[in-house]
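Take a look at these structures.
No lab work stands behind these numbers, since they all come straight from the coordinates. Here the structure is a predicted model, which means the values were calculated and not measured. Cβ atoms are built from the backbone, for glycine too; each structure is taken alone.
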Structure I
Amino acid sequence: MFKLFKNFTKKDIILIITCISLVTLHVWLELKIPDYMSAITQLVQTDGSKMSDILQQGTYMIVCAFSSLICNIIVGYFAARISSGFSVTLRKKIFEKVENMGIAEIKKFSTSSLINRTTNDVTQVEMLIGMGLQAMVKAPIMAVSAIFKILNKGFEWSVLVAVCVAVLLFVVSTLMIIVLPRFEKVQKLIDKINSVTRENLSGIRVIRAFNAEKYQTNKFSNVNDELTKMQMFNQRCFAIMNPIMNLVMNGLTLGIYIIGAILIEKAGMLEKINLFSDMVVFSSYGMHVIMSFLMLTIIFMMVPRAQISANRINEVLDEEISIKDGTFTEKTKEVGTVEFKNVSFKYPDADEYVLKNISFKANKGETIAFIGSTGSGKSTLINLIPRFYDVTEGEVIVDGINVKEYKQEILFNKLGYVPQKAVMFTGTVASNVSYGDNGRPKIEMDKIKEAVKVAQGEEFVEKMENKYNSHIARGGTNISGGQKQRLAIARAIARDPEIYIFDDSFSALDYKTDAILRKELKKYTKNATSIIVAQRIGTIINADKIIVLDEGKCVGVGTHKQLLKTCDVYKEIALSQLSKEELENA
C-alpha cells in the first residue's frame, strides 16, 4: 500500500498536510463544545447566574459548531480532490506500463485482469484515500483527545468506556481474521467474471450460430454464483457490526447514566451539581470515543480490500519489462534490409524451441515470403522483427543494426506492419488509415486516398455514406473481414515504410482482389522490402525468395520454380492448392 503513495505529487502532499491540520482543528472545536455544555449546566444550577453568561457560553458553542462544519467541508473537498487526482495519476501509470509491456507480460496478467486492475482496483485505493484523509486521520485524534478529557472525570465511567472499546476491538479483529483472506479471492473472481463476459461479447456470433447460449449462460452463472457467495459471506460478517455498534453505543449511554445516578444519589448536596455536570460531559466525550472507534472500524473494513487492490496494482507497476528499449537513433548506412543470423527462439517458460537456427537476408526492394504448415513458426518469426518478442539465440538485424539496439520508436517507424488479424479502432476510415505517428508530417487526405486505392479499398469506401469520414466501430464490427484487411494494408502503405511486414494479410481476400492488390502493391512498394507470410501459393509465387519452414526449421530457400524441384515440403503444399499443370504454367 505505502509503495503507491510515492505517486503523490508535491501539491498533493501540501493538501494532505492542510487536511491533517484542518482535521486537528475540527476535532479541537468539537471537543470544546462539551466544555461549554458543562459550563452552561453549572450556571443553570448555580444561584445568581446571569442570563448573559449562559448566552455567552451558548454563543461559543455555536461558533465552535459552525467553525467545525466549515473545517469539515474544506477537508471533504480537499480529500476528494487528492483521491481523484491520485487515481488519475495511478491509472495513467498503469496504462503507460502496459503500453510498454511485451506480449509475454500481457499474457502473464491476461487482458481482463489488466482492465480490472486499471479500473476496479484503482477505485478501491481511491475510496480508501478519500475516506482515510477524513475518518482515518480524525478518528485516532478524536479518540485520544476525548480519552484524555475524561480521564479525571470518574474512574467508574472510564472503566465502562474501556470495556466498550475492548468489545469493539475484539469484534473488529475477529471479523478481519475471517474476512481478509476472502478479499483476494473476490478480486480474482471479478477478473474471472470480466474474462467470461469479454469472451461472451467477442464471440456472440459463434455462440448464436451454435445455439450455445445456454452453455455460456451456465458458464457465466457458475462464476457469478461463486462471486455472489463469497460477497454474501463477507457482507453477512460485516452485517454483524451494525447491531453490535448500536448495542455498544446505547449500552454506553445507558451505563453512564446508571452509574451517574448511583453516584449522584450517594453524593452530598454540593457534589451533586459537579457530578451531574461531569455526567453530561462524560456522556458526550464517551460517545466521541465510541464514534471514533466506529469510524476506524469502517476504515478497517475498507483497508483489506484496498490493500489487496494495491498489491495487484504494484504487481503491474513492478513487473520487469523483458523488452528493453535501445538507444540507437541515428541514420543507418543500409536502408530496407532485414537479416536473421542463426536465430533460435522459444517462448518464455517453454522447453521446446519454436524456431531453430534461421538465417537469411532480405535486401532493399526484395520480396521475401514464408510458407509452411500450421504451427511451423512463420508468424513467430516475423514477430521478432518489431521485437514483440526478443530472440533466444542469434541476432535480428534491420538496416545493419541489431533490433535490440534501436530505440523502439525509431525501429517501428521503419516498419509497416499488417497483423494476421486486422485491427480497427473506433473512429473513421481516415483516422484508421492515418493511425499513429510514423516520425513524419501528418498523413494528408490525398495520401490516405492513395493508400486505400492501392489496397483495393476505394470501391467500398466510396460507397459508404460519408466516404473517408465514415464511422468505423471498435474492432471494425460494422465492416467485413476483407474490408478490414484492406484498410489494415492501407494503413501500412500510408506510412511509406522501408520494410513491409504482411502476416498472412491476404487470407480474407478473394483470389481476384488478392491478385490485383499484389500487382498494385508491387508497383507502389518497388523501393521497399516486403516480408510476407502466406498460406496461399498464389500470394507468394512471384516472390524473389521463398523460405519454407517445417517444425521451426528452414527446409527450403529459393524461387517458386527452384523449390518445386528441390523442396518436397513446398511441392506438397503447392500440389494441395494447384494442379500440376497450373504449377508448371505459373
Structure II
Amino acid sequence: MIDHVEQNTSLHEEEDFAALLEQHDARESMIQEGAIVRGTIVKVEKDKVLVDIGFKSEGEISLREFGYGDGAAVKPGDQVDVLVEILEDTEGNCRLSKEKADKLKIWEEISKACEEDQVVEGVIVQRVKGGLSVDIGVKAFLPGSQVDLRPVRNLDKLIGQRYKFKVIKFNKKRSNIVLSRRALLEEEREALKKDTLDKLQEGQILDGQIKNITDYGAFVDLGGIDGLLHITDMSWGRINHPSERFNVGDQIKVKVLKFDPNTERVSLGLKQITEDPWNNAERRYPPGTRVSGKVVSLTDYGAFVEIEEGIEGLVHISEMSWTKRIKHPSKVVNVGQVVDAVVLDIDVSNRRISLGMKQVEPNPWSQLKEKYPLGSKITGKIRNITDFGIFVGIEEGIDGLVHISDISWVQRVKHPSEMFEEGQEVEAVVTNIDEQNQRFSLSIKDLAPDPWSSHIPVRYREGSVWQGSVKKLTDFGAFVELEPGIEGLVHISEISEDRVETPNDELKEGQEVKVKIINLDTEKRQIGLSIRQALDDSNNYLDQGEASTSLGALLRGHLSDEK
C-alpha cells in the first residue's frame, strides 16, 4: 500500500515539473529583443540589480536607472517593467533597461493622449528659442504663443512651474512633441463663459479679476468673459489713470451696469456699489463750513480740491489771497498739497462747490478804514507807475492808487513818470477805501488846498492885466500861462483890434504877452483872457515882482483865515 502511494506522489511531481517547464519554455519563446516585459527583482547588489524576466538567465540593470543612490528603496520581490535590449550576448548575459522601458511607455502614453485629445502634465524646465522646454517624462516644446491666453512678457518666471497641457503635435521618429497650455485654457474659458453667460444679469455684484489695464479703463475677467470697467465708473472721485488704483491680477467686486447677450459686451461699475457722496453733500457742506482737502488739479483760473472721495471744490484764483495778486495758482499751491478752505457756495444739481482759501484768515481790508480814516495822510514808496497813475505801498500786499487826475490841481500831467519814479517816497491823502472791490484811493493834490477855490479867484480878478507866456496855439486862439499850472484862453477875436485869420499870424509859442482877465469861471476852471484889451489898460498891469508879493500876501491871509 505504501509503495503504491509513493509511486503516485512521484508521478504527480513529475507531471507538475513538466507543466512548469512547458510554461517556462512558452514564456521564454515570447520574450523578444525590443519588447517591454515585467520582471521580478531577485537581488540588489552594490551598483546593480538582478531581474528575473522568465528567461534562462537573469538580466542586470544599473542601480542608477532606478533613481536612487543606493539600493535601500529597491528590494527583492518588487515588480518592474524593463526593456529587453539583448536576450543573450556573447557571454550569455541578458541585457535589460528600466530607463528605456519607462521612456517607451511615456511615448506610448503621449501618443495616446494626442490621439484621444487627453491632457498631459509636466514641469517647465528652461527657456529655449521661441518658447519653453517642458519635462513631461521626455522633453517637449511649448511655443511662446501657446503659453497663455494673452502674450506673456516674462517667460522666465514660469520656469519650475507645473502645468497641464494638450499635445498638439507628435512625431515619435523625430522625437518631436509640441504642447499647448493655451488650448486647454481656451476650453476651460469657454466652459466658464457659458456658465457665466447663463447667470449674468444687470445689477448683479460679482467677483472678478483684473486682466488688462488701458488708459480708459480695466478689463475684468468675470469667469470666461471679460467686462469693461471704465475709468469714469471706478470711483466717485478723480482718477487720472486706472493704474493708480489697480494692478493686473487684482481681485475686485464689480456691479454689472449693462449686458448685451448678442454682442456679449458687459459694462461694469465699481463706484456704483457705494452711495453717491453728492446725495447728502448740501447737508454736510453748507456755505461757511470749514473744510480740509487735497489739491488734485490746477488750472489757469484756480485749483480743484478734493474734500472727500467724489467731491471736489474749486478755489478760484481770486479766492486764494486777500492781498496778493496771484498770476497762477501754482504760485500758491501744488498738486497733492493739503489745504484748508471755507465753503462759499454749493450747487448739488451741477455737482459744484465754490471754496475760498483766503476766508480762513481775517480780511485785512475790513480793518483798513479804522487804521486809515478818510482824510488821513500816509507816506509810502511808489511800487508801480502806469499810464493812469501811481501805486503806493500801504501794507504788505495792499497798494493805494493815486490817479493821474489826483496828482496836481493845476498842472496837466501827460504821464506820471514825468514827476515820479519807482521807489520814490511820497505823501498822500486817503480819499476812499472800497473794501468789497479792494480799492484804496489816494490823492497827492489834496495835500494842499484847491487853488481854484482859494487864491485864484482872489488874485486873478476880472479886469486885472498880467504878463504871460504863449503855451499853445490853436485854430480858435492861444493858451497863455499866467503862472506854472494856470493857463487862460485868448480867443482869436481877442488877439488884435484888426481881423486875425489865424493866431499864427500874430503870435508864436513862448512869446511873452500882456493879457487882461475878462472872465473867470471857478466851477469850469477856466480863465478868459484878452490881448487887445490889455493894450488899452496897460496902466493896470502888475509887474512880476509886484504880482508875486501880492500873491504871497493873499496866500498868507488865506492860510490865516483857515487856521
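When relative contact order in percent (Cα under 8 Å, 6 or more apart) is computed for each of I, II, the one that comes out at 5 is II. In terms of mean count of other Cβ atoms within 10 Å over residues 32-39, the structure with the greatest value among I, II is I. For the structures shown (I, II), percent of Cα pairs over 21 Å apart, for residues 320-399 alone is largest in II.
Calculating distance in nm of label points 7 Å out along Cα→Cβ at positions 288 and 480 for structures I, II picks out I as the one with the greatest value.
In this comparison of I, II, the computed figure 398 for volume of the Cα convex hull per residue in Å³ is attributed to II. For which of I, II does helix-only ellipticity at 222 nm (-39500 (n - 2.57) for each DSSP H run of 4 or more, over all residues; to 500), calculated from the coordinates, equal -21000? Comparing all candidates, it corresponds to I.
Identify the structure, out of I, II, from whose coordinates Rg and Dmax of the Cα atoms in Å, for residues 192-527 alone was calculated to give 36.3, 118. The read-out was computed on structure II. Figure out for me which of the structures I, II the number 7.4 belongs to, where distance in nm of label points 7 Å out along Cα→Cβ at positions 296 and 456 was derived from the coordinates. Attributed to the structure labelled I.
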